[in-house]
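All of the numbers you see were taken from the coordinates with simple rules; none came from a lab. Small disclaimer: the values here were computed from a predicted structure and weren't measured. Cβ atoms are built from the backbone, for glycine too; each structure is taken alone.
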Structure 1
Amino acid sequence: MYLVVPLDRKLPFEEVRAIAHTIAQELVRRHPDRVTTEILKKNREGRLFLDVNRNGTAQTAVPAFAVRAKDGAPVAMPITWDELQDRKLTARSWTIRNALERMNSIEDPWKGFARSVRSLRAAAHRLPPRAAA
């Protein structure tokens, strides 16, 4: 899953990237049994991987509504915060067979997105100081 945050674009790329890394580190510090930034799957031990490496030059992400090249043709689908709480939700909840029905049954998931722009400055001030690189 990707968390997409509309930013005001006032901070330079490297600072935004550093803040994303700090947020991930803080989440791991608070919830080490649930989340990790460990790249190797064998070392994740069932924890959710916080892949802040997508915040980088020449990195790719799966766009919304893309059909994945996997068995059953799962479709990348935007979800709400409420749906995120659904423990039954999986990466295969929507497929090429039911994606259109889903898209027709929900409001535009991007509606109002541009109007909800935020700055990372306030969040950055609430984070613990970053360790020296």
Structure 2
Amino acid sequence: MVDDNQIIRKSIKTLLEDIFNEIGNYYKILEGSDGIDILKMVIDDQVNQNSIKCIFSDENMEYFNGSRSVSIIRELESNNKIKKVNFVSVTSDDYSYNNNYIKNCGADYIIQKPLSKASLSNILEKFGLI
């Protein structure tokens, strides 16, 4: 889970922990604050344990935004450098052209802030994680 706002990261983490506790299945939640953190986490994970199942990434962040990050990840996947990872773009924008751009960069899903437990559960269920 990556967002440049620590309050939002804490909020998403709390929602995810609640979901995992309810179903009795817990995943470790990694946190980052920008697109560079996403790339470091994914590459480190692929080398070490290949356990990242899903990335929730803010769209608007410093350095690399969510779209740029997922675009790089998809390129690495297509070159067989890393295995496929589920990517969810979290945005406060509600503009369809922006959402189309994010989707074209490779995001599997786009969800709008503020997030709810139901919206997160729905996505985790679609990925087969709960």
Origin of the value 24, where relative contact order in percent (Cα under 8 Å, 6 or more apart) was derived from one of 1, 2: 2
Read-out helix-only ellipticity at 222 nm (-39500 (n - 2.57) for each DSSP H run of 4 or more, over all residues; to 500), computed value -7500, structure in 1, 2: 1
Highest-scoring label, criterion being distance in nm of label points 7 Å out along Cα→Cβ at positions 11 and 107, among 1, 2: 1
Test item: percent of Cα pairs over 24 Å apart calculated as 22, pick one of 1, 2: 2
Top of 1, 2 by distance in nm of label points 7 Å out along Cα→Cβ at positions 3 and 27, largest first: 2
Comparison of 1, 2 - label where distance in nm of label points 7 Å out along Cα→Cβ at positions 43 and 59 is highest: 2
Answer label among 1, 2 for the case where distance in nm of label points 7 Å out along Cα→Cβ at positions 51 and 67, calculated from the coordinates, equals 2.1: 1
Which of 1, 2 yields 1.8 [distance in nm of label points 7 Å out along Cα→Cβ at positions 99 and 115, calculated]: 2
